[in-house]
Structure 1
Amino acid sequence: MTAKTDSTPVIPAPPQSRSTLPGAPKEYDFFKVVQDYLEVAAKVINLEAYVGTILSQPKNEIIVNFPVRMDNGEVRLFKGYRVQHNNLLGPFKGGLRFHPQVSLDDVKALAAMMTWKSALMRLPFGGGKGGIKFDPNSVSKHELQKITRRFTHALGLNIGPDYDIPAPDVGTNGQTMAWMMDTYSNMVGSYQKQSMKGVVTGKPVASGGTLGRAKATGQGMVFCLIEWAKEHSFELEGSTMAVQGFGNVGSNAAVILSKLGVSTVAVGDHTGYIYNPEGFNAHKLQDHVQAKGSIAGYPGGKAISRDEFFSTKVDIFAPSALENQIGDAEARTINCKVIVEGANGPTNPAGEKILLERGIAILPDVLANSGGVTVSYYEWVQNKRSESWTEEEVDAKLERAMIRAYREVSDFSRQKKCDLRIAAYALALQRIEAVYREREIFP
């Protein structure tokens, strides 16, 4: 999610948040929701009790408070988080979120989800997540750089290319990662600097990033949706879609799907919702959001209410903003065939129950949006090997990975007679459990 000013990207407005969406519950224990899914999946596979105990809480919860002198001379204190959930399979891996709603419980939930995603996608990573509780749109670019660099310095050796590898998330982007990498590189000895590129992923290509990373999460959603469509004899060409959140994830999914004949007719973000029965030009809308930071002011669409947005008749619904957007009320009015979750936890358990009862398919976040961490792995490998892959190579590897994961989840779901979300969690747990059985507990 980037907006252009001169030649350097800045952080756009955050996507739709709980605080700006009336109708969504004000109190939502995201970490408990994730743990409840874990418990259900554990019963499906008869998970060893001690493995469930280990995975029930993060390995490390890091909170840092650091001062930054703002442009007006005022010194502000910022609170930052880095939660490291599990590193049995490899280094902790997960994004950094800059948003006013960042909280420890939410970061814990997101870190745990990264553990499941990495295991499901067969990546040699564990799960981590972090963030700073502030609005990146309320500060200047100069202040944003200082906040990012001070946060990186405060984390110190709690991150590292072989220990914990951050990436972009809500409110952060490739520029944020470039600042983090540069700061971290200057914290180590000069002879180590060139081996530090892999401390973060999602970097600009010129600074060691990979081609295909910016669109990776949206691209992974599309690969997942294509497999679902094949399995259910659903014709993508000529179908319609609604997208909530038109940042990096939602916009790239819409652009890629437009090439397959899918028309995006309804779009929403933190500034409101718009509708065009003829379909929006996804490329032009993406350019508008990159330039302006939101869909506000985009011509060619009729303003609609949040309720009207959720009740718009479409074939595909892609929630790509924040968690807890589809609850009881939304689930009763959504009018689509399939939901592909671009955001983490956009559907709460009450909403999910209603949707499944109504026969609406859900491609769950832990599977559908795992293209981001998968291509982050490819970036990390390229940094390690001092290689540079073509975009075609990256896309081909991601397609194979997403197809394999979708088919494994779908097969497990049929065999165990459970929904796709529980199937994805269960497969991830099986792989982690297998390693705990082999390595056992130290000492």
Structure 2
Amino acid sequence: MRTPPFAAVVAGLLLMLPAAAADAPAAAEASAPALRLSCFDLDVSPPIGSRMAYDPVTNVWELGLRARGIVLRGAGPPIVLCAVDWIGIANEGHDAWRRALAEGAGTVPERVAVHTVHQHDAPDCDFGAERLLKETGCDPANYDGSFARTVLARLATAVRASLVLERPVTHLGLGRAPVHQVASNRRILGPDGKVRATRYTTCKDPALRDEPEGTIDPDVALVSFWQGDQPLAVLSYYAVHPQSYYRTGIANPDFPGVARFLRQLAVPGALHVHFNGAGGNLGAGKYNDGSPANRLVLAERLADGMKRAWDATSRAPIAPDQVRWRVESVALPPAKHLAADTLRAQLEGQDAAFFLQGGASKLAWLERCAAGHRIDVAGLDLGRASLLHLPGELFVEYQLAAKALRPDRFVAMAAYGDYGPGYIGTARAYDEGGYETSPGASNVSPEAETVLLAAMRRLLEPLPAP
């Protein structure tokens, strides 16, 4: 009898994966290790000639854009965490990414968290904005979802294939360390308590760079999964806008991607996945004048913090009953300045400013709010750690508030989930003025703070022992 070629055997296994992974018999599940982890890593760099958020792609760089994540199985339906080197994934686009990841992992979208790292030389994705533009005969431009749909098909396949290589998880590692001279607050307040200047991610004004760092979260947090003494995956969390310089026409992961690459080289056996925290009002402006050489400087500083957090990591055994996924579905109130009639008139009139300010995405967001759409705010408990997954360009005060709510736990936050809300400031910030809470930037009202803080409190509440 002729033996089938290896490629045919692998192809046959992949075809059977949905049944084998998602609907395995109880006996097979019982014989498998209790808690298991698989990793996926996909190149999601757009091809030359396609559109990124600001510019067409004209060339390539040594480091491309990645969609990286983990699938955790053995504690109820699979849990998927994914970080993408894109500027934002919004509205119907965010729904589609969660569905694709859920399909690949054999789970439901409610147990999937997908976030962007928010690099600016990168694509954005909003299938709702694309639909609205096409319906009125407009060129969807940077909202053209053709490339994104090919990515989603490949991503589902990659996640499904990763399950074959899952490994048992015996220990969880947790570590923190301060990152020096990277993050600074963008909002410089005057004596009247109002924003008098914005220190953007590139700041060429020496006087603004000399201003204090302001309110930041200086720590990078590391969560690692282990099989005995072997690290399997490292998740890092740090809050800052990730720009050194951009508008290059070259898709690149900027300094957080370089830092992630450096740490991947240092600990090659574990997949490194980086999440941007609540960095909506933070940037590297105090330490960055836009010089291209600063990309490596900032990357090495972030990587140094990651290394010190890795060196400070403490490990403890983890069991399935210490893993809990919780979701709070919230209705974020839309900004009062948004009017559907005005936005639609701009769309139908093909107003150039409408496109430049992301008006189609704002209209898609507003229509979803009117239809009663709710955003999932999720929490993942892992032993003594609590990981929070939130939408939008969240202000760092939310991250600091989450840590203050549970000082007895290791709390880390990933923001930049559903990008539809845009910037989400504190209620006070809307009275202070400034770019981030302006009508062009924020799609929610000040009351969003009350909604999100309540959801965070519920997700961080202790649960009774199972």
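The table below gives the values:
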quantity: Among 1, 2, structure where Kirkwood radius over Cα pairs in Å, for residues 144-287 alone as derived comes to 17.3; calculated: 1
quantity: Structure with the greatest value (metric FRET efficiency 1/(1 + (r/R0)^6) of positions 192 and 224 (r between Cβ atoms, R0 = 35 Å, to 0.05), set 1, 2); calculated: 1
quantity: Which of 1, 2 yields -9500 [helix-only ellipticity at 222 nm (-39500 (n - 2.57) for each DSSP H run of 4 or more, over all residues; to 500), calculated]; calculated: 2
quantity: For FRET efficiency 1/(1 + (r/R0)^6) of positions 208 and 360 (r between Cβ atoms, R0 = 30 Å, to 0.05) computed as 0.15, the structure of 1, 2 it came from; calculated: 1
quantity: Highest-scoring label, criterion being mean count of other Cβ atoms within 10 Å over residues 312-319, among 1, 2; calculated: 1
quantity: Which entry (1, 2) yields the derived value 21.7, 86 for Rg and Dmax of the Cα atoms in Å; calculated: 2
quantity: Origin of the derived value 2.5 (distance in nm of label points 7 Å out along Cα→Cβ at positions 40 and 376; candidates 1, 2); calculated: 1
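Values quoted throughout were computed directly from the atomic coordinates according to the rules given, and no laboratory measurement underlies them. Nothing here was measured: the structure is a model prediction, and the numbers come from that model. Cβ atoms are built from the backbone, for glycine too; each structure is taken alone.
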